[in-house]
Structure I
Amino acid sequence: MSDATLPITYSIVGVQKAATSTLFSLLVRHDEVARPAHKELHVFDDEKRDWSAPDLSDYRARVTKPGQRIAGDSTPSYLYWPKALERMHAHNPDMLLIASFRDPIERAFSHWMMQVTRQGKRSDTFPDFDSLVLDWSPPGIPEVKPDGWTTGQLRNFTAVARGFYGRQLERGLAQFPREQWLLIDFIDVVKDEAAVASRLTDFLGLSPYGPIPPDLRRHPTPAVTDRTGPSAEVLQVLAERYADDLALFERLSGLDTSAWPTRRLLDGDLDASELAEKLGRKAAQAG
């Protein structure tokens, strides 16, 4: 086996629960892309590293077959994590960034379901969705780790805060120019993987795919049948909380969010009770 390695020059930086695993799986099946040791390398959100003089010599991927010429990371917490993109820019200001976005309320609920199931036998210690929204939600995205929060809480209890896409993208664009970003709507990944694959290869300068590689990795969320929520009242509160940031995101990204439930709630095109019922069915039938 060759000892040759390639530097990481692109990263799927977000957002969690928005098809980042599908994008990663699609890219590492390309003949010109070297696969990293792990899908999520968690380099720039690693608070144990010495960021005053970081050693990032390990931020590389091994070449395993001829023709591989680029390598990437896929850590969807980078867009949200305090200082992560600043650290990335200091390492490589030419990094190419891929971000997939999903309706913030649906994303937050999917995130909550994931965390409940991850708790296993301790799941009863994790708050219900309504409580997470009302009692465990920072007012925006942190620039530093909030006082009194552990790193684990910053990862696990930020389902709502991670939906402030406008501020996250604004912060990201302050580090990397717009031409170094590929912004994708989760809906497009679900509806037309071939079109998204073409956008990926164009953005990264790769040869076009032939047939789309089969057996892309899926990460369905297990059902959550023993929990309460969400309530229509809290979903409406959450939509209003996202309103200004969603407008900022729409301006910065240029993505059409008219089909997103949060936008439809804000525009009066969707009733919160209808969305609550839909998400409740999702929790009971996930898989």
Structure II
Amino acid sequence: MRWLVTGARGMLGTDLVGLLTARGDAVAALGRESLDITSPESIATAVEGYDVVVNCAAWTAVDDAETQEAAAFAVNAGGPALLARAARAAGARVVQVSTDYVFDGSASTPYPEDAPIAPRSAYGRTKAAGEWAVRAEAPDHLILRTAWLYGAAGGCFPRTIARVARERGGLDVVDDQVGQPTWTVDVADLILRLVDAQAAPGTYHATSSGQTSWHGFAREVVASAGLDREIVRPTSSDAFVRPAPRPAFSVLGHATLDAAGVSAIGPWAERWAAAAGSVLA
């Protein structure tokens, strides 16, 4: 099978390319320097000859998107529209990576895949538009929403927390935002399993099982770094006001994975235990 991966230099793209290469699949790994996903001309020629196009490219500067929404829209919505259109013309399946930010974060039980979207931030709006564009342009699509990503190939919450904990000897982390810490290796593996299973077109949630707060996750991170969990103190979101609102509840359900006969990613704490060595190295 021939794969094209955009955003291949990011955390998720790096791990996806690594898994594909390890199992011997043909893969073209394109970063921003190789492919401008906002350029129709570049996209049209890039997707020719591939069976699966996975879009890991995205504007992920959540706060900056509040003042640069047009630029974020070009990458997060315009780019996926072009990729999906070109993939359909080339007979390729398209996989679009999306986010929990398409929801408003006001729920108290896991969001099902068909829950109404109601993004509260510019980033969320642009990613929601990207989902819509892929559905409209490419009937043979897989949309994977993920959240709270961490990995070895870039800056992420665990690496920051471990560094700050060592430097300061203690830190405050919010305990009123709840979600599912998710390893990029696991998301990459799920993409492969869905494609291999020829899963029906639709929306799937690519997050770990279970839930915790940022504070709870940070305690496990510092323990993995050989430090005392108690140096992580709980605080509220009011202490860290940011330009873009953060969802208070980002727990996603996995019903469509169950229906497809594809196993969801395992419990977040178990997956963190497996990931910690490589992520914190």
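Quick note: the coordinates plus some simple rules give every number you see, no bench work behind them. Remember, predicted model here, so these are calculated numbers, not experimental data. Cβ atoms are built from the backbone, for glycine too; each structure is taken alone.
Going by Kirkwood radius over Cα pairs in Å, which of structures I, II comes out largest?
On the way: I: 19.8; II: 19.1.
Largest value of Kirkwood radius over Cα pairs in Å: I.
If we compute distance in nm of label points 7 Å out along Cα→Cβ at positions 15 and 255 for structures I, II, which one ends up with the highest value? Mind showing how you got there, number by number?
Working: I: 0.7; II: 2.7.
The structure with the largest value is II.
Suppose you compute mean count of other Cβ atoms within 10 Å over residues 231-238 for every structure in I, II: which one lands on 14.6?
Values: I: 18.8; II: 14.6.
Structure II accounts for this read-out.
Upon calculation of semi-axes √(5λ) of the Cα gyration tensor in Å, for residues 7-70 alone from the atomic coordinates, which of the structures I, II produces 24, 16, 8? Kindly include the intermediate steps, with their values, before the conclusion.
Values: I: 22, 17, 8; II: 24, 16, 8.
Structure II accounts for this read-out.
Determine which structure produced the value 5.6 for distance in nm of label points 7 Å out along Cα→Cβ at positions 207 and 271, calculated from the coordinates; the candidates are I, II.
Details: I: 5.6; II: 1.0.
The value was obtained from structure I.
A value of 15.0 was computed for mean count of other Cβ atoms within 10 Å over residues 39-46; which of I, II is the source structure?
Details: I: 19.0; II: 15.0.
So the calculation was done on II.
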